[in-house]
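Each structure below appears as structure tokens.
A short reminder: the numbers here are calculations on the coordinates, not readings from a lab. Bear in mind the structure is a predicted one, so any value in this text is a computation, not a measurement. Cβ atoms are built from the backbone, for glycine too; each structure is taken alone.
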Structure 1
Amino acid sequence: MVTSAARRQAALDAIRQVVAGMRPADAETELVDFKLEEGRRDRSGRLVHISPQHEPAALALAREAACFANTMKGGCLVVGVDDRTAGVAGLVGAESDEEWLRRRIHALTRPSLTVEIEATIQAGARLLIINVPDALQEIAVDGRLRTRMGTDCEELTGDRAREFLEARRGYDWTAESSGFRLSHAEPDALASAIGHYGRRQGTAAIGERDLATRLRLLVDDAADPELNRAGALLLCTFDGTNPQLDLLVTLAEGAASRKRLSLTAPLMTAYDQAMRMLLDVAFPAETRVIAGENQLVRFLPELAIRESIVNALMHRDYRIDRATIVALAIGEPASVLKVRSPGGLPPGVSAARLLAVQSTPRNRALAFAVRGLGLAEGEGVGIDSMYRMMLRDGHPVPEITDDAGEVVVRLQGGPPELRVRSLFDASARRQAALGEDVRAAIAIDLLTRQPVLRPGQLAEEAQSTIADAIRTLDLMLEAQVVERLLDGSRSYRLTAGARSTLGPRIRYRPRTSLEDRMDDVDALLDVMQTISRADMMEQLGMSNATAGRVRREMVKTGRLVGTTAIRRGPNMRYRRPAS
């Protein structure tokens, strides 16, 4: 649960980031959205004044408030901010009367939504903070249902509206009665489930009923208990004529398959057969020596393969009962795995923000059982693990898209980069937390393509807060993977040891002396808010000529702006631009 105070604090923190120079659009989160009132810009784009009781502004803000209300956390609208303009200049002020606006939002929403509206003065501008709680019922404006997708407000129609309503009302298709009894379970499926559970939990074999109880697969206490649909899918010949998973090993997408499995329920045996085909035939392992240890390597990491298949089985929409999960292992030898799963991403989940959002399984009963069996990673970390393991072997991050109501996961593999894995493993040995930190994996990948990394870029790439990015970089500092360009700065580069380990994996072109010196100035600006040419000479050891050349280039490229009326000479001071 996110409290009203926590939402308000998130809004104030985002405003402070803008005042410090950030572009408002970059400071927005799932909890905070910056808005300019409807009508504040005329057709030419100029800012104009509106009435304190401007109805178009109220209607637009009511729609945005409903979006936040239709989430699990609510959120805050910060009104009076032009999200295209960085820094204090973006705070143009709100002109709506707060009490009138609160009443209009209440009147325009169905059922009526009560919000808190607070007027605040920030950097001389009057802003309105509209604090929106998550609603007990779905909130509509002008008869339309909308919700927050990452940092966007989107309308829901058709199946996505149905899924949204079911999720908010706690409906789970896989938790409903199936008509199958425990005695209907296939012996091979039961044996598989018991084996997986024992390995996951580190326990001796348990009885069939005890297993079904622990996995919450039963709906009654009869002598022969009935299974819910999750239990029937996992253990029985549920809809036995319809393939649940079609697995093809092929030279190219669209070409005839070399090997094919068309697998029906029970899902336990379907999963086992699919993983045998993928691990033994499509992506076989070989042993390689890495940092003095024998390790198994494949053209795709086993964990990434497993998560892509399990996520499809766990999250697909089973009410599209004639549809099938299609998995393609592509290449000779196979280096690509593409999995297409019926049913789009759940409402409120954006493909562009999968690392940032909490896991919201479509089939909660099935997801609980699958995780209890140890087939999937812990709740909310499956996507993180796929990213981390792909990057650990030097592969691109997974491509995950919502394609016309189907989720498509594409893993691009190939021969693993053993130098990259060696650096990952060494950093995890020095600082254990880095072994499970997807931000660290993303940071190392970025630093193989560029010489310097700052927390803001890592936060953007990892879909995290800047504070989380700084924590990760500080752990990498302790593990001697990165170093600061300057003590106290927030500019990081790989250490000499890390660069030596990666060797030819580092793919950026050699740096010029001028580029290196400009990065040094960026680092100095973390320590000093404004600098002069004399500071560059004293703090960075530059000659007068070098300092002048660096200053001119950084001003020319927009990396420095003047802060004083003096336009020439050693006393002229500079800072970073607001954007």
Structure 2
Amino acid sequence: MTIPMPTPPTLRVIFTDGARLVGRFIRRHPVAFAIGVFGAANFAAAIVASAVVVGRLTDQVIVPVLDGGESPGAGVRAAVLSLILIAVWKTVGIVVRRSGATWMQTRSQADMRASMVEHLLQLELGWFRSQSTGDLISVSDSDASQSTYVLGPFPYATGAFLLLVGSMVIIVATDPILGLVSIVGLLAKVVFLDVQGSWRIFSQFEVVQERRGEVSSVAHESIDGALTVKALGREAFEVDRFRHQSELLRDDYVKVARTFTLYDSLQDAIPAFTTIAVLLIGAIRVSSGDLTAGELLRVTYLLSLVAFPLRLIGFLLWEVSGSLAAWNRVKAVLDVDDVVEYGGLVAVTDPTGASVDSTRVSYGYTADSPVIEDVDLEIPAESTVAVVGATGSGKSTLVTLMARLWDPSTGHVKLDGRDLRSFGRSQLAGEVAFVGQDVFLFDDTIANNIGFGLDVSTEEIESAARLAGAHDFILELPDGYDTRIGERGASLSGGQRQRVALARALVRRPRLLILDDATSAVDPSVESEILGRLRRADLPSTVVIVAYRRSSIALADHVIYLEGGRVLGQGSPEALLGTVPGYARLIQAYELDSADREAS
């Protein structure tokens, strides 16, 4: 897909937004910025001082020696000592400047990444459905870094600006005519090269940042979907798809490089012509007696010294364009306001299961297509409830609302009479645990995956693993509970991953345990054993299970039957068989399917 070239913003927008961006970073780390600017200012002052010393050395020592054959005397020793002290002064300024700039930039990058992840984890899960994971990773990593690149040269550019001002003051004070020539040349370089160049390259940088996100998205899909790619023999297709996006990114980078090279090639031309003009005019003024040789040397020496800092100011303007383009992508994510709202309720430690009820709850993934509608429920405390229904009936959506992974479009879901929206951030997880069919495990040890940030003992972890039917296979692993299982638990089977995830929920001893087909990858006999242990265990839990197997449904005290997003029946498994035809047909279909599998 070709990204359309955005309309270039005005220069005023680039500079005002760039100033706001830099100001944002400075406010967060003013000490680091002050250190960097202090070092840069000292470096600039040392350069100006060196120019003054060189000029005086020329007039008071070198010219008298060359013209009159005078002995240099003590003046040389004083001049050499002054130059050494200035060199030390410049060195200290460089060290302090770079330390402050590096500290500020790296801390800002760390803050940016942390802010991005924190904000993303506060957003509603529904927002992520329309986003590319690879693009979000690109924003959190490369864009977050790119947006701070302006901070690297900024303290130095501040010092360079001071050096430029100080140099111009000295040049004008030395000779106003040479000062005017120098100012005109420098203004031509900054205005016609740096400002115009940064304006042109801004929109190109925006395209590059967008393209980097697309490349990251394709790479993430190819790697994350490696099993599907290999199973279908589409490796070459994926390589071509990734190559195509990479080549488009290459082309966009080439466009940026061409623009940069065009302007960069002119960077040295204007200062060089300015220096030549100053030398020609200065030589005439020296011959006419209006200027001394030392003063001309001072002016040309200052011009040579400000050449690199002047380039740095231009480089800063170019970096503003790149950083601003990246920051716009970061800001677009940070400005997303689909944030989950929380109340002030704190989780309780009641050693009993919680009751669940809902009133006219509806929810849809799109505004005009509800998945569940007008659902009223009453789930008694410490009961085991099976949520049953055909595919697409709204089972997973319903239990997801019970865990407040989404909020209902209308109505309320309550835990012991408390609206789930009234819980404080992370407080509901102290009473509710959710385990889905597609579990996620971290690239860590099994023990750390089960504990997952909780301060729990080894005995508690093992007890939860036993309840989940995971203890025996864990002991057979090379390092037992200390075995690293790879990204997403790649070294485990699907059933093993589900059991580890179930243990992770059980170790928290939740008052409401929600299992959304969380044992689908284990054998029916193993599933029955696990669910049987959960019923017999001394857990303070109400258990809600999205169930498909007749054996699992039979373990429930209560069944909720969904059809077309509505609850068409609630009651015991036996009672619903005789009163709800759709439920009876579904159970019979499950039994026939199970019989067919056993026969095969």
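Assorted remarks:
- At a computed 0.05 (FRET efficiency 1/(1 + (r/R0)^6) of positions 95 and 295 (r between Cβ atoms, R0 = 41 Å, to 0.05)), which of 1, 2: 1
- Of the structures 1, 2, the one that 25.1, 83 was derived from, the read-out being Rg and Dmax of the Cα atoms in Å, for residues 167-286 alone: 2
- When distance in nm of label points 7 Å out along Cα→Cβ at positions 247 and 423 is computed across structures 1, 2, the figure 5.2 traces back to 2.
- Entry that produces 47, 36, 18 once semi-axes √(5λ) of the Cα gyration tensor in Å is calculated, selected from 1, 2: 1
- Looking across 1, 2, the calculation of relative contact order in percent (Cα under 8 Å, 6 or more apart) that yields 9 traces back to 1.
- At a computed -11500 (helix-only ellipticity at 222 nm (-39500 (n - 2.57) for each DSSP H run of 4 or more, over all residues; to 500)), which of 1, 2: 1
- Distance in nm of label points 7 Å out along Cα→Cβ at positions 47 and 271 from the coordinates reads 5.6; which among 1, 2: 1
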